[in-house]
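Below: a set of structures, written as structure tokens.
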Structure P
Amino acid sequence: MGAQSRLKMQNVKCKIRKFSLSDLKEIRKIEKGSFPNQKAWSKKYFEKIYQKYPKEFLVAKTEPRRKSSSFLRGRGKIVGYIIGQKNKKEAKIISLAVVPEMRKRGIGTILIKFLINLFKKEGVKKISFHTRTKNKIGILFFKKLSFEISQKIKNYYQNGDDAFLMERKI
């Protein structure tokens, strides 16, 4: 897959591309909708992440459509994002989110596969991700993508929640 990729997922056409600062407002909305019980990342934090990992900050954007659900009608909308971090032969997913109305359509899977392919081309051998131990849906989602729980980390999150470190060789 190149820098951009067009994909069709369950009647939704999406393009995966690099994040740009003009996407920030939509990304922050997705963040707030995806993690309602947690403090949302600030605009400054997203900008800082983008400066550090510009190639690894990707968005999924729908193609413009006339006949579609009210959510997708009109211009294309950003429906998900993923942020990765590479460190030599290992990488991690910092954040992944998909608009709640667009989940279970393959968007998260495509974002992860796209990022994995990007990392693979750069010689990365292993990718990891932290998730809350109570995030049953997220754990199952990552297991379907061949991630395995490698470690439980006590009090990983600011609110004291425990995390699983999930890893996959690539």
Structure Q
Amino acid sequence: MSNERRFPSRARGLSVEIPSGETLESFDSYPPAQEMIHTLIAHGVKAGALSIVGSDVTVVEKVQGKVGYGRAALSAGMSGSWLGLLAGLVFVVVSPTDFVTPVVGGLLIGAGVGMVVGIVLFSSSRSRQRRYRSSQQIIAASYRVVIDAGESASARTALKEHAEHGGD
């Protein structure tokens, strides 16, 4: 096996290091750091010189609800209806004499088959599966706006101009 990258042009210029440079300001939440980045870019600071660095990163998983047979059937039914709709449209292309019957029939049959398959799969994997829906988010305790050392003077000037114009 070679160590060659498959898409070398995509990896150019990207680094996995924590950016070094001057910290312009620290924030307790992410949106103010984003606003500062937008302000600096709008005032002509090079975007590639800016970074937002989060510290004390935590993963938060928010539970949204439980998953049961109803949720499994609904979710699989929706997926099945899309496949049925696609099959119905293929029938319309092959035999364009009737439009409504193949599309509606494909939708209903796809939804029904999807629901049955979803319930069967949910029942068969019941012991190995999570019983809840959730979303994960990465949150940091603080966010620093960091700029490369060579661009810090232009960033300070841009922030000063922004403050003089009342935040416009």
Structure R
Amino acid sequence: MPVASKNKLLSNKNMLKEEKTLIIIKPDALQRNLLGEIIGRFEKKGLKITGIKMIQLEDALLMEHYSQHKDKPFFQSLKNFMKSSPVVVMILSGINAIKAVRLIVGPTKGYEADAGSIRGDLSISGQANIVHASDSLESAEVEIKRFFKPEDIFEYKKSDFEFVYGEEERSGPE
């Protein structure tokens, strides 16, 4: 059953309030053996992985994903970089997931990112910046559809949900 249909069937307010966001763990992270550390940071925060796979990006997908940069002078080097190694694409889910992930990831340019964030600790570059993270709910929805088929997205309840979120957050809006 497609994910959207499953969500409509859930009577639990908590699941309806959860957001999904897309992460791309970039070639520099894979080449530097940072995959486990990056995934671990998201898991330690309490985010749930609902989809994950390794892929090799091709021109057509990169043109679509980075269409806002296609006329910029750095676009060709960005495409070359993103094709230089496989990437890991991942869907994370949680209450306020997009805001939480953006905080964990840090600003785009590693040299501007605070210590403690993924980019602040692991990157000093603007392009080799370890990860991509959706910047809004709308972007996340489009990006997730770009990289995942509905059957590749898993809905499940994590046993630690009640320990990650406070009662008010779990109960949703009244």
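Read the figures in this text as sums done on the coordinates, not as results from a lab. Predicted model, so just to flag it, every value in this text is computed and none were measured.
Of the structures labelled P, Q, R, one was used to calculate Rg/Rh (Cα atoms, Kirkwood Rh), giving 1.23. Name it.
Derived from Q, not from the others.
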### Task
Could you tell me which structure in P, Q, R was used to calculate relative contact order in percent (Cα under 8 Å, 6 or more apart) as 34?
R
### helix-only ellipticity at 222 nm (-39500 (n - 2.57) for each DSSP H run of 4 or more, over all residues; to 500) from the coordinates reads -16000; which among P, Q, R
Q
